[in-house]
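> The following blocks contain the structures, represented as structure tokens.
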Structure P
Amino acid sequence: MVIYFPLSRRQYPANDRLHKTIYTPAVATNAQYIIFDRTPITKAAEDTFAIQHVPPSIYKASFPIRNFNYNNLHKPFEENYDLVEEWVCDLQADLQTTAMGFLFKRKSN
């Protein structure tokens, strides 16, 4: 089983709910691989939140986004998964973050 999170720019819950809604269920599946793609990574010490405005030429909208601190994203998986690969995505949405991808593989017992 593979779990794929095409995160990109989407709304995510606050830290206390993040573990209950994303991390804990993902690890509980015992999936062999977990993939995060197009994940906004910030150099800030903690995750940051912002409002993304869609250009009016596409449609008029704005929505909250979460930019993940590199270590905060990885820490919940360290006990059960090894980081096999990470990459910088070709498409970068802004200058404050780096869109990255990560491939985690379940550790052998």
Structure Q
Amino acid sequence: MKTITAKIFKGDAVIWGVIAMLSIFSILAVYSSTGTLAFKYQGGNTLYYLLRHGFLLLIGFAIIFITHKIPVIIYLKISQILLFISIPLLVWTLIRGTNLNEASRWLTIPGIGLS
């Protein structure tokens, strides 16, 4: 009889394990590397960056969980549409993209200030 977690997290158990391990290692890396930032910008509160990273991990897990519940046939249909959209965008990036180190890197999206 399958357990509840096996029913919820269908798919390859190795991939779920890799995601969990990388998340744990990322928490350790963030906590150990943000000490200087915490003292400079947060008054020594290293917990701020740890909680922020944990929140971002939770959002990432939610996105992974939602996308793994979507049937593969939907991705198949969407991928064909996105392929035909991506080719003109690549050409547009080559022609009008932001130039950095003599290469067109990205498109600037007007109005939001992000590239």
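> In terms of distance in nm of label points 7 Å out along Cα→Cβ at positions 46 and 86, which of structures P, Q is highest?
Q
> Taking semi-axes √(5λ) of the Cα gyration tensor in Å from the coordinates of each of P, Q, which one would give 32, 30, 12?
Computing semi-axes √(5λ) of the Cα gyration tensor in Å on every structure in P, Q gives 32, 30, 12 only for Q.
> Tell me which of P, Q gives 31 when you compute relative contact order in percent (Cα under 8 Å, 6 or more apart).
Of the options listed, only P reproduces it.
> Additional query: Which of the displayed structures (P, Q) returns the greatest value of FRET efficiency 1/(1 + (r/R0)^6) of positions 38 and 62 (r between Cβ atoms, R0 = 30 Å, to 0.05) on calculation?
Ranking P, Q on FRET efficiency 1/(1 + (r/R0)^6) of positions 38 and 62 (r between Cβ atoms, R0 = 30 Å, to 0.05), first place is P.
> Could you tell me which structure in P, Q was used to calculate helix-only ellipticity at 222 nm (-39500 (n - 2.57) for each DSSP H run of 4 or more, over all residues; to 500) as -2500?
So the calculation was done on P.
Values in this text are rule-based calculations from the coordinates and carry no lab data. What you are looking at is a predicted structure, and each value in this text was computed from that prediction instead of being measured. Cβ atoms are built from the backbone, for glycine too; each structure is taken alone.
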